[in-house]
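Each structure below appears as structure tokens.
What follows is calculated from the coordinates using simple rules that are stated; it is not laboratory data. These figures come from a predicted structure and were not determined experimentally. Cβ atoms are built from the backbone, for glycine too; each structure is taken alone.
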Structure P
Amino acid sequence: MAITRRTALKSLAAGLISAHVPVGAQEPAGLEPLPKQFRAWDAHSHLDQVPGNTPEERMDYLVRCMDKLGIERLIVSQGFDEFEDRPTPQQVRVENDRVMRAVRHRPDRAYGSLFVSPADVEFSLREFDRCVRDGPMVCVGELQCDVRCNAPALDPIVARAEALDVPILQHTWIKTGGNDVGESTPRDLVELARRHPKAKLICGHTGGNWEIGIRAIRDTPNIYADIAGSDPTAGFTEMAVRELGAERVIYGSDVGGRSFASQIAKVLGADLPSYAKELILGGNIRRLLAPVLEAKGLPS
């Protein structure tokens, strides 16, 4: 089924159905969900800024939004994101517990992703075992700030992810006025990837400044471009496919900071063949997660 400009614009209109719309607000009618062939999996989502007082309520709200747009599954990390940078181990554990509650509430629609801090490596490894090896989570990240990801402190965490064959989503950004202390860039992720060529690393936001970010990761084949979390600017997805190949581009929304629809529009509105959109919207993340899902007996 071809995606027309009309379909893309209708999906973009669904941006009103986002984590910023209060529960019970009137939702626009007549939206066209994604065709089932795409099997959209959102690889980058959070529970913060989503209506609801509990992880279960927030997950239910997100599922209602997903149903409007035909999104099959979310990869969720960081429960309510209420903590400042450099969270304590106890705060990290609370965030992970919230995500696991949400996932256990709707295991048919969400998988969990581990939040850890390289500022405390030993705790992070114990949390890795608790939530991923012995728990329901299937990947790592979004990892943020604390320590730039090219630091040696990341090596044990990446090695543990390699051992269990799970991908890592690393936050990256390129700020005109300079990044925050400890905030990673795509070039930092390249350094980490070259130390761990078998690791499956996802470049969160592709650095925000995507024209620079795409070029930075181009020659590092174990890094994938995450298109989440910036405006649906024309040309982003086309450039990523041109420079990296469709197999290295992954859809995510960064909901609740962004709407599902504005991020889906980056793919649906792109001048790309349907097979490339199928890979970006779900095929690539399912391929990366296939080993851990199979090991845990979970559907893909």
Structure Q
Amino acid sequence: MNNRRDFLKQTSLLVAGGLVAPRLLASNLSGSASGKYIGIQLYSLRDVISKSGILPVLETVAKIGYKNLETASYDNGKIYGMAPAEFKKRVADLGMVCTSAHVGRSWSKEKEAEVMAWWDQAIEAHREAGLKYMIQASMPVNEKSSLDDLKTYCDYFSAIGEKAAKAGLQFGYHNHSFEFKQIGTERIYDYLVEHVDPEHVIFELDVYWCQEGGFDPAAYLKKYSKQIRLTHIKDVKEIGASGKMDFKTIFKQMKANKIKDWYVEIEDYTNHDPVESAQVSYEFLNEAKYVR
């Protein structure tokens, strides 16, 4: 395992410098034999992607052993600069599947037609890419906003969700910690879940940000078991690094909720090395008996 991690560490430096071609990377990195369905949010490798492009990064995460992807780059009909069908094929050729995307626009009454036209194009692109979910990663509503602002976003998300459903996709929302604060007597997260159209809006619970917001992520998974259909598995840095996250209880509740799609997300790195952090996170989950 140490040799494999050392190789990944060396490889990440070469990839970041643009010195390793995708085929060379694939031929040198031994793949994982694990059958575990472990996903990763590609934002975790954003710095490497920005330097070397998406293709060698896709090969790297595939060889680590990740099988399920969530994207974090969409613009003007393209995913990481690629046509949706091409992106889908590249992922499939590596033995992975991309099931979800982080994508979104803020609401504006003045630009309503433009915003909804943007969503029409985004929905079609992600339908072509074969995804199941489109997740808005955040919103410009917080504890300093009014309840009317929050109501507006409930209606907005419901409208997008209806559009997505017509294309065979599910629209959802991903939290940070601010959603666990209150506007008056209303907790933002709870209000969202309880006031969007439950037929057309699901939720992706970021378990780390839920805990940072002061609440037990397993309890929230249980409380909203019908609407929380995805999770971000996250820690302070690499998964398992802090010891503060009770992943065993979280995964137990995820199993009870029959959540299939979940994604590692890494926002900070112990050794400033995204690839090593992705590898360490994978190994932690791959070795955990409670992860199926």
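If helix-only ellipticity at 222 nm (-39500 (n - 2.57) for each DSSP H run of 4 or more, over all residues; to 500) is computed to be -11500, which of P, Q is the source? Label of the originating structure: P.
Match the computed value 1.8 of distance in nm of label points 7 Å out along Cα→Cβ at positions 200 and 224 to one of the structures P, Q, and report its label.
Only structure Q yields this read-out.
13.8 is what came out when mean count of other Cβ atoms within 10 Å over residues 112-119 was calculated for one structure; which of P, Q is it? Computed on structure Q. Structures P, Q were shown, and mean projected area of the Cα convex hull in nm² at 14.7 was computed from Q.
From which structure (P, Q) was distance in nm of label points 7 Å out along Cα→Cβ at positions 216 and 256 calculated, if the value obtained is 0.9? Working through the options, I get structure Q.
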